[in-house]
1. Using the calculated result 2.3 for distance in nm of label points 7 Å out along Cα→Cβ at positions 8 and 48, pick out the matching structure from P, Q, R.
2. Where does the value 17.9 come from, among P, Q, R, when mean count of other Cβ atoms within 10 Å over residues 96-103 is the thing being computed?
3. From P, Q, R, which structure was distance in nm of label points 7 Å out along Cα→Cβ at positions 24 and 64 = 0.8 calculated on?
4. Who wins on Kirkwood radius over Cα pairs in Å, for residues 224-327 alone among P, Q, R, i.e. which is largest?
5. Given a computed value of 0.55 for FRET efficiency 1/(1 + (r/R0)^6) of positions 192 and 296 (r between Cβ atoms, R0 = 25 Å, to 0.05), which structure among P, Q, R does it belong to?
Structure P
């Protein structure tokens, strides 16, 4: 294994009623709380009212910041940072899924910077070391965003979707009951994102008999088992509970220790999202099997072990077929034409996505932009 330093900043409160325990234990020193959430679901399902009530019981002054959309936008993060500064917010509480969490991580860091955070990171090559303290209450699992400082943001002006380093949450509330009202398609979309995180970590560069690989395979297997349980009964709360922790495990850094990762499918999907605003997990479900068929010969031993451990089949190709079957059985899209998008997917769009996709160097084989284009056209 490669050398590493590992520190885990986020305290996790897991289980029914975890929000009351977490807020009571963690917010004592803070007075003005920015409560950030999405467009409608948090209020419609009653979770917003519950969390706001807990904050009021604690005597906190609340500043609402709503309207954070899936594929959160850079302009929205800037709006939130400006509000946090003007209101003198001393704690940010993100209520929602990965999009809300990601947006708040950038809000937290941007609020204490005197310059544009994108320029700070991508032009100057510097990264914020602190921001306004924040916590996360997860209502839709899958991204694992609550477990790290990385945020995926769409910069509309640059036609770019990618990672911005923000603030890590001081604590995360993972109450499986909060996922009860999440629509079926989003449940499976989130679960596939979890599976994708573990797959892309596993397929990066690592030595033999690496414990990180073994843990990644275990997380993948458990994710698949519980996705199958939800296919049988989407209201299986034990399966949702297991998937919530799978999501956290896939992105808390443990799978990535001592090795490099392959997040090429994510890079392609990010740019597809930048141009079309498609659902992230669904975009991955379309792209990942096609991409893997392009590189299966470059990592046959790893793909074979993946097939055997995760799906219980013998060969690399059988493992990819099992992955495709799982996607179909979950009702996830298998073609780009099946995605719900704001911008129609044309050949011109696919060429732009391919040409602007970041190429990962440490995957089984670096792609070319032309091969990314070929992968995307095969996904149609």
Structure Q
């Protein structure tokens, strides 16, 4: 896999398809697993890491099921390539910043991936566009069973799957749903909507998961602990809360459309105009403005652009993606200038018009 090829297509989580895709960007199920014959990563030697990586990779590659997977040696990638995979939700920030042997196996359409030597020996992930937790679970359950037939997992009859972090012990499962909630933000109802989630052991994080801040009205809701809970319980817990948040967002959109449509339209057109005419723009500001445009398209207030284009810009304006698209390393100021030009090549604007004249 040539990483530049990824910028030419949309990831599964940005496809804009699936149930409630106007609000739910994606749903993801991730499993933490460790091999029984090795210590946890934090206690591994460099040789242990090499042996874990080679053991898992060789056994996966030996089977035709993984024939379509691309195996990337993360340790050999440069910083921009690693950050691009983080932005694309294919590896975690922990794997990108780790030391020693580590690999990611990426499946077709980027729906499935297996990280080797992250916080745990294995982090198995399935991500689906829209609110489709049932299909994400079906795929990862089958993938996990298949891998378990080829490696010996660390498992305790009483505790369940053993993991480096105590909160993951048991199922080792993290269920997360990424939501786009701009109307709740505009209506100043976002904190109220999330109130009480912690009481049922759910947590709200930003675009890139644990430790990240919310940007552009994108939020991830996920379970916090797994010990003592079954897979179905965790799926149900997240699956029951998300429809409530979807309903809150839909009602907020209806309220804004009925009570302050002119103000809403003005904000959306201002966002569009800024992106069309800015001489430079940061990734965070671009995300914020594109969030407004995405809302406008979904509400039928903006017909100049389509959702797939907005979603493509959401990812390709991130720092590493932008440098991969343009095929050159850029400092922060250069990125801000080039980002404005890149966005205008899709939305039209000063830079686009000057290029045509």
Structure R
């Protein structure tokens, strides 16, 4: 007998491990001040959702709460100002979650991009979260804004939530914000815009059409949400974008209500290590290759040889992540290099048999081995 695969909203009810990302706009008034009444209603829905499920919360709001507590008129634009607000607001945010989710045990987990950039720390974070979940704890995750700087910032909690969903191999990522899904036009400026209830695949056209942040208190916009959806669906996970201010939205989603936009998991998806290379790593340089090398990497699934290199950009060491771009300069792949930028610059365009004669030693024949390389969509 053939078992029919559940899809879309029908599949949400079967989800056992759920990551819920709650944006700043879903926790605050339009002025940026904490909306306690709505927060408590949302926490009750989360508690109900956690019955019989494993729940992980990715929560914004620390900086906004710090702004409120310090009596500032607006969110600071400089990094030290944001760090100060985060330091003041994070304890208030966690206290609110601990009280609202009682009797569940809540754990604070603060991450920076460097925690997922390093493979060992990435796995350590996964093991720690798995242990917390196994004890029935609800991890509440936020970016460590107090110590984050431009080089290590996720930049928005949509990106963080997408990485966390992959990290814990969730069944579904729910992104709650000030929008009730993906529209075919900007609903803020076009009253005829229609919500798209189901997306089979995030396309470049969708990403191009997505706007920026619509609020001064948040950092993400529809573009960051779509990118997060694209990343988790590549992992074979489901994603939903829904309105956080709508009372009962979470409950309704898991009861099959026509709310938000559901993004279906791709049938052909990356394994965990490939997804880590593609999405968790920040490239430290770019290798420009000729058309022959691009075809070999994309169509023939080959490794990148030094002979295909035409230009080496950036400063990086052996094992660092780099983007791989074609003659047009557009990155189409990402991988871990087998040589430093200095060494690759010296052997670019040469055959593998010539490496030792130029460098005085020979490591791998490949500039980037196929096992350390992923083609980007």
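1. Working: P: 3.3; Q: 4.2; R: 2.3.
Value 2.3 for distance in nm of label points 7 Å out along Cα→Cβ at positions 8 and 48 corresponds to R out of P, Q, R.
2. Numbers: P: 28.1; Q: 17.9; R: 15.4.
Structure Q accounts for this read-out.
3. On the way: P: 2.7; Q: 3.4; R: 0.8.
Comparing all candidates, it corresponds to R.
4. On the way: P: 15.4; Q: 16.3; R: 16.7.
Greatest value across P, Q, R: structure R.
5. Of the structures listed, the value fits Q.
FYI, it's all coordinate maths here, none of it is from the lab. Since the model is a prediction, treat every value here as computed from it, not as a measurement. Cβ atoms are built from the backbone, for glycine too; each structure is taken alone.
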